[in-house]
Structure P
Amino acid sequence: MDSKSKLLNGKNSLLIFAACWVFTFLAVYVLRQVLIPRDELDCYARVITLQKAVNQWDAANPSKPVTEDIDENALVQAGYLQPLSYDHDKHYYFVGETAHGLKVKCNKHEDNPLILKLTGDTILAVLVFVVFCMLRGYVLFAPAGKT
């Protein structure tokens, strides 16, 4: 190690990595808000609302669950959903197969599931962490015998 290098201990590593993770999470969130059109973000929010209504319908009507097309009027009449106002020509909601069973989907491009998003944020955080440590002169792994 040269005189400008500093050995990074476990506590500082965790603190710096946590800060990098928070930074990348916020950066990805801001970029998502800026780059994804508002109507598409609203589409994803409506998927959550419709999924709750479909789950309630399926629990109350196990003999005729929603499996493909969603009848919003039936969900509203049953009291599981407040009437939604959106451009029905632009957005189409249906129940489709996912890795976790049948779920409500929107005809827009699907957003990554949460686990993939968190994995991506963590990978970015690792990259930011490594670059930050290199720029600050931290040594992640000391050569043998020089600890």
Structure Q
Amino acid sequence: MDGQSYKLATKCSKGVKMGATALENMAHFCKDGKVCEVIRDYVAKHKELADQIDAVIRAQGREPKGANKISEWFAIKGIEFKFGGKHDESEVVRSAVSSADKAIATLERDARMYSLAKPEICEFVVRTIQLEREFKDDVTEAQSKE
């Protein structure tokens, strides 16, 4: 795997893993219901996609990278601080949608930065962006039905 493909694949994988971690922690601040169900469903989808990306990286003889433990810790603590003591589901949804928007912008930037990456790696970026867009639509729809 060439350098640009590896960098893009690891950035995509780490981002998807961070997304799963963040959503998993946000789910603790939702009432059991449709929104919580959607969030938990997308945790699983994020983990599945990260596993697929990591498998491609390993198949190329490289090692995938995990999310930075310090970044993960700060993300978790930030979620706990932001939502601690209250269970305002609408705020959780707004925060999750905002995070998805940031993830999409970051992935689009990374795709431009590593424009020489192999097409199969670029496809993971496209799939991840699509996953984030679907999540935004599904969680917003779930909230409107509750």
Structure R
Amino acid sequence: MRRLSGQSLIFEQVLLFGIGVGIFVALFAVFTVYQNYFTSVNLHNQLDEVKDVVVLKIIKLIEKENVTTHMVVEIPRRISDEGYEIVLSNNGLNVTSLLTGVSKSSSLYGLNESYNLTGSVMSIFGRIIIYKKENKIILS
């Protein structure tokens, strides 16, 4: 049997170390991709939830006919570690992430034909106030 020379032993150790580093880098890349994917899915789902809650509260407010009233709605300050903005206009309700620009919209089921819809709110306040005055819905 032939014995390994000193160079072969060093080469073997360097090769083994290189393979270990390669496996570590590959696993890090795979887990980073998965984390980014699940963070994105989480952001989309939570923006949809906020949009749906605000739309539901606006509809509940509109059901109170001929009444000037308001409603306070608690919202999360941050979603997926990002702030967001809620904008109400005659085009509908739009919830937009400030960091990534991801946006979710609702047409509010044609309420813009009967009501004047206005207002915008930043999520950092943790709550929004929805006012109903005659045929106006105001978000502040």
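Given a value of 0.15 for FRET efficiency 1/(1 + (r/R0)^6) of positions 74 and 122 (r between Cβ atoms, R0 = 30 Å, to 0.05), calculated from one of P, Q, R, which structure does it belong to?
Values: P: 0.15; Q: 0.55; R: 1.00.
It traces back to P.
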| task | Supply the structure label, taken from P, Q, R, corresponding to helix-only ellipticity at 222 nm (-39500 (n - 2.57) for each DSSP H run of 4 or more, over all residues; to 500) with the calculated value -28000. | result | Q
| message | When distance in nm of label points 7 Å out along Cα→Cβ at positions 10 and 66 is compared over structures P, Q, R, which one is greatest? | response | R
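So FRET efficiency 1/(1 + (r/R0)^6) of positions 58 and 98 (r between Cβ atoms, R0 = 25 Å, to 0.05), computed for just one structure, reads 0.95; which one of P, Q, R is that?
Details: P: 0.95; Q: 0.15; R: 0.70.
Of the structures listed, the value fits P.
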| field | Structures P, Q, R, by Rg/Rh (Cα atoms, Kirkwood Rh): label with the highest value | value | R
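All of the numbers you see were taken from the coordinates with simple rules; none came from a lab. Just so you know, these numbers come straight off a predicted model, no measurement behind them. Cβ atoms are built from the backbone, for glycine too; each structure is taken alone.
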